[in-house]
1. Say we calculate distance in nm of label points 7 Å out along Cα→Cβ at positions 137 and 169 for every structure; which of 1, 2 gives the highest result?
2. As an exercise: helix-only ellipticity at 222 nm (-39500 (n - 2.57) for each DSSP H run of 4 or more, over all residues; to 500), calculated from one structure in 1, 2, equals -6500. Which structure is it?
3. Please state which of the structures 1, 2 yields 0.93 when Rg/Rh (Cα atoms, Kirkwood Rh) is computed from it.
4. For which of the structures 1, 2 does the calculation of relative contact order in percent (Cα under 8 Å, 6 or more apart) return 33?
5. Here FRET efficiency 1/(1 + (r/R0)^6) of positions 33 and 65 (r between Cβ atoms, R0 = 25 Å, to 0.05) has been calculated and equals 0.95, so which of 1, 2 was it run on?
6. Figure out for me which of the structures 1, 2 the number 3.2 belongs to, where distance in nm of label points 7 Å out along Cα→Cβ at positions 49 and 113 was derived from the coordinates.
Structure 1
Amino acid sequence: MKPLASNSCIEYPFFSDQECLDGIEYSWDKKGHFDNSNVELQNSIYTSDQVTTANYFKYNFFADNPDYIERFIKVLKECLSWIIYPIAVQSWVNIYNVGEGIKWHTHGGLSFHSYTANIFLGGETKPGISYMEPGTHVSTIENKLGVMLISNCSFWHMVQPNESNKIRYSIGITIHDYEAITQEILEGASLNSPNKGTILLNG
């Protein structure tokens, strides 16, 4: 299989309906944790209440929910069969209240060795995630419950502000294969790291 093009996405079913509900419950637990920590948001791409997103480097969904790791690796081996193990993974939850979204951004990494992913857990499915390469048109993929979207780390993406009265939930993921793992990433994955957002997984 050829590496995923820089301007394309893969869609893959990942969670059942019940597992999505479990993920939403986890999201609220994390929000409560960070709300009680009086965390300040310093990144302009977030709105004032997106503490679970802004603190993505302080926890890891798969570390907290290890039963999903084997499934996650199986999906990666099917969809990104060329990546080299071990891999470094960050995973966090996003909660978008009315009026909240996230502005255009990319995830750091090495093209064709670093990837971003998103799993939709609940809320209004439209409009979805918008993707763009600089100088090209914008394409939007509608959310599907429990479905993972995987794209190259260099692919610009954003989530338009939530105009629905339903809260929108998702899991964000960054994946670095062995070729893309830097000293900084390894430091973040170490047992005594002050942050707990990165884990190392073998294939």
Structure 2
Amino acid sequence: MRPLTIRSLSVFVLIAAALTLAACGNKTNSIHSAETEGIYLNVGKLKYQVEITRQLNPAAIPEDRTFVEGVAGNQAKLAPNQLWFAVFVRIENPTNQRQVPATGYTIVDSEGNVFRPVSINSKLNPFALSNAPIPPKGTDPNPDSVPGQVDSIGGLELLFKLNYPNLDNRPLTFKIQSYFPDDQAEGSLDV
């Protein structure tokens, strides 16, 4: 066995350093697309996670009545071919500064039909997603809030009116758009 020389030790250290640096370059710093719910999507400096999506039936399910409270009168009625569809989102702020959430949310079906959330008065509905800043290292909903305590949803609500036939145009894609900074992400919804 040959003794270790300074030259062979130097070569070994250089190879180890190169492999370490190469591995660092393969890390994914942000995720802007997901094929299912539950994956954290990076938009701007915040992380968004679709906790759950579901059709609502406020006429038959008491909990669902809560989720449609605060919808403006002219938007509160459904056409015969429409349904309420809720997307519950959790937002995480990993930074050391307050961050304002994105303001652009849409659902797009496989034929390109676009659906935007209806407006919900967050003073009348504690589950409504608002654009209130999220504190440093904080989450929305706050774990100590009413929405943060409801295990069945785990997030804040974006409420959509979808047409029954559009449920067949899958996948439905949920898109998040931030304008300050300009960034976007999307993920498929489990319908």
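Coordinate-derived values only; no laboratory data. Because the structure is a prediction, the values reported are computed rather than measured. Cβ atoms are built from the backbone, for glycine too; each structure is taken alone.
1. 2
2. For helix-only ellipticity at 222 nm (-39500 (n - 2.57) for each DSSP H run of 4 or more, over all residues; to 500), the value -6500 is produced by structure 1.
3. 1
4. It traces back to 1.
5. 1
6. It must be structure 2, since only it matches.
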